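S.K.: Heads up, there are several structures right after this.
Quick note: the coordinates plus some simple rules give every number you see, no bench work behind them. Since the structure is predicted, the reported quantities are computational estimates derived from the model, not experimental observations. Cβ atoms are built from the backbone, for glycine too; each structure is taken alone.
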Structure I
Amino acid sequence: MPRLIARELMDDDTTSGDDALWRGSLHDLARVNRLLGGRRCLRLELDRIEPPPRTILDVATGGADLPAFMLDHLRSRGIAATCVAVDRSPKVLAIAAGRVSGRDDIRLQQADATSLPFADKSFDLATIVLAFHHFDGDAAVAVLRELARVAKTVIVNDLRRSMLAYAFAKYAFPLFTRNKFTLADGPMSVLRAYTPQEVSALARNAGWTRVAVRNYPGYRMALVGGTA
């Protein structure tokens with residue numbers, strides 16, 4: 001099953017859809033992470049890291065549901081951490097601001113995943129969840145290189161491409177949402193997703209010296225490693 005190179009509706013935040021559609025789709029993404037294994041994958045990978053991370057960068061943060069989840073999980077283990085959550089879209093960051101309002105452990109900032117405005121090894125951990133498949137070719141390698149540059153450890157939490165995952169997204173998503181972004185972009189995201197072998201090769205092309213890929217239920221996988 002070849003990987004699809006295409007654009008999704010949420011790749012363009014200037015012309016596609018009003019604020020209500022964007023807010024609804026980000027809400028759907030948070031539900032997907034909560035119910036279909038995204039949070040579980042992230043929690044298990046977080047718990048593998050020793051010592052536990054205290055400074056986190058979340059790239060392409062979307063609605064910022066996962067920074068809040070990670071920090072709350074670490075706090076439940078007695079670990080105080082902070083997160084800088086970045087996204088390239090001012091519209092998305094405005095929506096995320098409502099979710100993290102009142103939290104002093106999360107800071108939102110506009111930034112491009114291919115050119116992060118942070119010094120080398122500024123963070124213990126960098127994460128990117130359900131967004132890596134939006135990058136193709138040289139851009140995908142650039143993202144992995146930047147993540148490993150600014151953080152000691154990187155977790156890429158994304159979909160695994162397969163026909164079963166595509167069929168699930170196409171036929172199950174209409175059962176719980178009517179958001180046109182989710183219905184269009186969900187199945188396409190699966191077709192744009194990488195396989196474990198592909199992400200491993202991309203990480204090595206990006207100069208990673210530590211590369212591990214683990215599969216999770218819900219058609220998810222975690223690419224973990226870096227250069228430190």
Structure II
Amino acid sequence: MKILAIDTALPAVSACVIDDEAEAAEVRETIAMERGHAEALMPLIDRVMARVEGGFSALDRVAVTVGPGSFTGLRVGIAAARAIGVACEIPVVGVSTLAALAAPLILEEKPGLVGVAIDARHGNVYFAAFGPDGRAILAPRITTIHDAARSLGEGPVRLAGSGAPLLAIEAASGGMIVEVVDDAVAPDIVIVAKLGLLADPILAPPRPLYLKAPDAKPQDAARIPLAAP
């Protein structure tokens with residue numbers, strides 16, 4: 001099975017193609033960026049697919065990160081993945097950014113919890129925790145760094161994600177045994193692809209995982225009132 005993986009959830013735009021019988025990606029590309037995902041994604045996908053023998057017709061599946069992450073980024077990536085799925089008549093699956101960040105630590109098979117924290121700003125993190133076997137212990141949520149640290153117990157805990165350093169400081173101040181293994185701001189696109197290969201299209205639809213309300217608010221005071229009929 002050959003899969004195209006797409007990630008635009010966090011400060012990067014990434015795509016890769018991998019075959020389920022291969023360990024390494026056939027082709028991959030990542031561009032770090034805070035903004036401009038919409039403009040960068042399709043040219044990046046075109047460059048990636050131009051290097052795949054058979055092009056889009058060779059694909060069997062598409063995987064896309066569904067969040068948590070940027071509202072705009074998620075919409076861009078999911079829309080592109082769905083469009084490719086429809087055009088190629090292949091299934092599209094969603095992959096959690098938290099699970100993708102946690103997966104490399106889980107694969108190390110070390111004792112203790114794996115915690116993932118993505119910086120959500122203003123003292124908050126997108127957060128989840130997994131057992132050594134990969135089973136979700138704490139479901140994805142947005143919470144304060146303080147509450148996330150308290151929920152991890154006494155440790156040991158290994159942490160990943162852009163919010164991991166802040167969470168580690170908070171956890172260590174409470175006496176917890178904690179280690180920051182990876183503070184990457186975005187998941188490895190190859191890991192996204194591999195999780196996409198394992199996902200069930202029925203149980204993992206390409207549906208955005210929004211954990212907080214959008215920052216943009218309607219400007220009620222600036223609205224022009226409708227004329228009376």
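S.K.: So Rg/Rh (Cα atoms, Kirkwood Rh), computed for just one structure, reads 0.93; which one of I, II is that? Don't skip to the answer; put the middle values down first.
M.R.: Details: I: 0.93; II: 1.03.
Structure of origin is I.
S.K.: For structures I, II, calculate FRET efficiency 1/(1 + (r/R0)^6) of positions 32 and 120 (r between Cβ atoms, R0 = 35 Å, to 0.05) and state which one comes out highest.
M.R.: When FRET efficiency 1/(1 + (r/R0)^6) of positions 32 and 120 (r between Cβ atoms, R0 = 35 Å, to 0.05) is calculated for I, II, structure II comes out on top.
S.K.: Right, here's the next one. Kindly point out which one of I, II the value 4.6 was derived from, the read-out being distance in nm of label points 7 Å out along Cα→Cβ at positions 104 and 136.
M.R.: Values: I: 4.6; II: 2.3.
Going label by label, the one that fits is I.
S.K.: Out of I, II, which structure matches -13500 when helix-only ellipticity at 222 nm (-39500 (n - 2.57) for each DSSP H run of 4 or more, over all residues; to 500) is calculated? Display every interim value, and only then the final one.
M.R.: Working: I: -13500; II: -9500.
Working through the options, I get structure I.
S.K.: Work out distance in nm of label points 7 Å out along Cα→Cβ at positions 88 and 112 for each of structures I, II, then name the structure with the largest result. Don't skip to the end; give the middle numbers.
M.R.: Numbers: I: 0.7; II: 4.0.
Checked I, II; max of distance in nm of label points 7 Å out along Cα→Cβ at positions 88 and 112 sits with II.
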